[in-house]
1. P, Q: which one has distance in nm of label points 7 Å out along Cα→Cβ at positions 89 and 145, as calculated, at 1.7?
2. Match the computed value 0.50 of FRET efficiency 1/(1 + (r/R0)^6) of positions 297 and 353 (r between Cβ atoms, R0 = 25 Å, to 0.05) to one of the structures P, Q, and report its label.
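Where a number appears in this text, it was derived from the coordinates with a stated rule and is not lab data. Bear in mind that the values here come from a model prediction, so they are computed numbers and not experimental data. Cβ atoms are built from the backbone, for glycine too; each structure is taken alone.
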Structure P
């Protein structure tokens, strides 16, 4: 039996009050109740005395209240109960390639709150930039960056709306910005002409000093994001996995340690498993991208650790493992479907901007990248569904344009998760206008 305390209900009320204040809208007369006598995420009932919302957790009371606010502002009748088919809803933002200010990130958090999103993932390191202050290695930090005090403010602001912030530091690839200061840690490879050179983006994972450098960063940002449950460690696009022979040190080490049948990918997997263990010891659940593991054209003498979750984003290369491979091996899998959820600035890499209409009309919750449709049972292994903002051509749009564009994508995805009949995009315009006016200069 859940005991409802006045403090718990007052806590939810304070958070709703702040959101209404930020949006400059009148707060409905909510009456909250914490109870274990609900099977949905939250139940809603309108009576003469007010709008009653029941749930088992404070955060679900908050989501119920924001669902009512959203429905009233778009003139939709709200349901009597809601059950999200996927427990966590996330937006990932690439602030490594493109700087996003404190004010713009808070603006994004307000839209996440309106659409019952649960997580914001900050991808703060990329080949082109490093965007959070570092006390251990200040030399790698880009001129435009967030101070740690600003990140703490973002975390606190998001947490106030029951949104958790996920740190995202991608290794052992995507490290050009860091390795420009540590060229001795770049991985040796053959270029197209067959000459030995250095890969400016890839870490020499056979060098203990190079690995220790990266662990310094995980430790430092583990402290900054200590309240978070997850830490995304990347592990994508380290090298061209179909041409791993171009990296002679990887191949030689793998054959020496794992036998002559080893391909070289084992060294990469060994590094990832080591990083998974390291990040788990810091208190996080690690997450990795899917593209480097269980590939169909490689016989692996070492497998990915089971102690992580998979962000399944693509199968553009048919040598990448189907999503069912990860489900069958027992992994929890986040749906990052790049066909529907990848907002890539400048429409780089042959992507087109996702739209409200495409998500509303064509996407189903069991559809993964490459139009892989999985059995309904695998939703039980899908803890999260996620939109991704990638800043490949950072100058293609302003910060404000990017944050505004993804507002409607959040609306479309929220309707899918809560099995609501999709409205026309224009129905959300009044809510969009109210939200737009909440932007403040920090």
Structure Q
């Protein structure tokens, strides 16, 4: 999303123990910001003037966005926050029944959250911090101050924690992502910069990680990151049983072909978002080519490895020149090249030579299996199929499990449109729109 953002934000601040909501002159408090608040980042700070103690983020209740210019967006959202105490600097505690119909519905939702998302519940953070302090004590560390809220949504909550030994991260995930802490720990033990170190865990859904560095990805890191990803993946070629035991799904190319067919045959899944009728026709006409690409990859001698599933520049951190891969919630056993799309790391205006160099740096790790030209051909297929892999992840592995699937209803569409764009840019052209529609 563009950095030019205006956001109108409302806060539903919950009393810590009673079924009361903070109102100012009878309505929910509101604020305007130029920051992207989609995942809640910065929202508690917008309303810090209301209470003497720090507000705690609970959840997003409603959110819309629209493009107002080619490089500008307007956002509107209502977010639930929790007051640490009952003292107020402004406003009054108000019963739910005194709110308007829409806000009363929001309040009832906030006071009775879905049990699948524990961090939506009042008191959860206090309980999590009590566990954290015990875990830090066992490590010989102490927490310094309150944690910093980083982001929260239906599939995770993340806090940055300052301790006597440095920066740590506290992450919570729902049970359907329970594999993340296990996979992260295992990968770090396999290769120390494959994933952050997991320092402690409470079950599989709350865990403490070491910092992976303080520098984000820059385009000068492209070649070293590509080599690093390849090295990590090749280490897992003979560890299929371990990955499956950790909870990774086996996402074979035959499975992908079947999932692509089901996705492209679904009118409901292709009638959301901004897919046009022409887009839908073109996607369906593309299916034979996608299936053939799956078959070519499956017939190749490239072994299955761990697949990250959502690798992009934001999921990498650097400690000096050493990269670490973050956020393994979508980890699976599959075709490795699906992860290696340079477009997820390089600027849109980057020259083709930069993409080719990153691709070849990655593929070099497999030149003992196939010649580089053959690997490039497989990579071209995998780049296209990678968009379908990501689309299927939303449709099959996320939306069916979250309490509010409507929030993810069109998440796959962006990847389908990217697949169309890739197909149109590649050497093998898409059928014409007339052919896609069944005409001469």
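1. Checking each candidate, the match is Q.
2. Answer for the origin of the read-out: Q.
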